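In structure tokens below, several structures.
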Structure I
């Protein structure tokens, strides 16, 4: 997967790819998907989203949005040296992410804000890095934006049983006094707004960029797979509330369908960035 730069009227967007890997068999990833429906769509899903064995692949990536005022990183991917149950995430030690940032001309010090759509392990991993045995903020000058609902859910989970993701990628940010806990009305100047998009998690949000309109939006886990665009009612196996996720997804896609808004889909491989267009009763992402 290639890192790509996209320009709008007064925004620059960089796609920063960390990993492209198989995830789950299609019928496991989307529990209400039927084999018949999968077969109907297999041709256009292959090879970027679906392999010959019927396994969905996901891309793990960040999007950096440069506004006239700030350089903002949305979702910090998987990270290195983290203890995780998935083999692809566990104790990574490669330099892929750092090389991708460097290729985009973005130093760690240039990031002003790290904005988290939600707090799952593959979206917060590079919030911190291991330095002399301690987890420290990766981006030394950044403020980290967490929605209150997400943070409180993670804190509650950790109170019941030690939560590794919370302790290595979120708590160190809070303890370093680098976190800003925000509500649904959060805005940063005149170019950044928050859009609640619950379902995958209770406090999941989308970040919207642009002065007079939403020129760019970053989806997080509102949508995982292109097939969910064509059939928004297909919810992901890890969605906390599949029914709410489906309703939120269709409302979001209808909101941005046939507009000039550039939609950055956090787990899509190719295209990962494009415009939402209508496709029958559903939608598709058309490459910019």
Structure II
């Protein structure tokens, strides 16, 4: 089985590396030649552009968003052979992945909608969760690939359900980040030691993946630049569009979107997602960072 991998960022790079370590024949492409070189050192082959992936049986895509997926997908469809499979690991809108699947079907190519969750450390340790929208037989065909990059594979339904699930779980993530930021700042304002309160939260009814994963970074003054404010706001805009398409809305999602947009404006697109907590600190005139 020949594997192609497009997009070697903080998520894609570790996933491609895990496929190489699992023994797959992997050819990689990224606009950043240094990222390609890093994977070649680990045993991958470099692709001569996207056309260099034409012989792949399965191509995985990990790119920032809908425009990049549309561009990469269109070029792959002009090069891949019928019977091949495109796996999208990126966070995109439901309409984007369905459009790719429709175009691919006309060329006899299958699309698997499989956005990943679990952060960059999960990508490195191959403990990601994949939420998959695909035909069952196609999913079984690519499952050995998934086993090399993830510990949990959830089949959500047809193409589109994976992306819908990712948008909703990201909605919960961003709401939790904002709520956790406020709780930490209020605790500090009350005179409590932030580090002590941070020890309590994961042991309480307020526990979440966010509290376990992000509190150490908050205390260490680490905004976690593996996921930037630009990506957070891109996802929150997609979440808003998804709700609009369904004719529904979430006040909490809207509040989280507003907070992240303000953080983006203040701190810039390349700052890590946890920079959003700095807005709560500023508003309450406290610090929740252990080294301040």
Structure III
């Protein structure tokens, strides 16, 4: 998990102001949305929570077990987000929450009008989607690992909701909400592509490129080569890839190589230099720097852990 993908800067309630030790709620109301901060200081189970609008929840500290859509519960950890549709009951367990190990989570409820207006605008202005037919949220992919772009805009939105005091606060929040919805769409697209690229590769140009990258991850991949695989010009390919997935092709390749390197380090039996070569890195120094930036530790330290 990238160290850049965690959310920071959310205030805790003063202990004297806590009305309850389970899902104590602080609310900041803005036009088109409501920002809620929840903190829990004791173990609990079967805590129900429901909103009338679509909600983006993001885990900040501690651990929850979330039950949604009548499915088995799943661990919900910092660096992750969950999208919940309107009127869907979240059943939550807090198996580890204590006074000295609390959980903290935000829930951002977004009005139906804001969501529709944003995606209608995108479908009018940027209609040539390659991966999917149109802009919008796909609730099949509701449990997400935060990307850096998504984390940055969530951080910025929290700062607006909690600290902004200007007359323009609602306008600034509205613009940030639009960007947040775009980043959510792109994060979902990457999640979907990671799970379906093989079956989509014969009929979708971006899925075909992702399949090609994964099969040739140790090779020296060029933008010209990837654009050719997509049957696009280089500039059109780079623009389309970034627009739909929220990452440049170069950033995507680096991310794939680092994930592969982490896998080799976890299974053990390889020297760091070997892992770098096996993962497609030509420079051991660059590999170590990139790995540390992404995971917050050096490959050697990660291997020991």
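Quick notes
- Parent structure of the calculated result 1.1, given that distance in nm of label points 7 Å out along Cα→Cβ at positions 10 and 26 is the read-out and I, II, III the choices: III
- Of the structures I, II, III, the one that -14500 was derived from, the read-out being helix-only ellipticity at 222 nm (-39500 (n - 2.57) for each DSSP H run of 4 or more, over all residues; to 500): III
- When mean projected area of the Cα convex hull in nm² is computed across structures I, II, III, the figure 14.1 traces back to I.
- Taking distance in nm of label points 7 Å out along Cα→Cβ at positions 34 and 218 as the measure, the highest value among I, II, III is held by III.
Taken together, the values in this text are just the output of simple stated rules run on the coordinates, not laboratory data. This one's a predicted model, so the numbers in the text were calculated from it and none came from an experiment. Cβ atoms are built from the backbone, for glycine too; each structure is taken alone.
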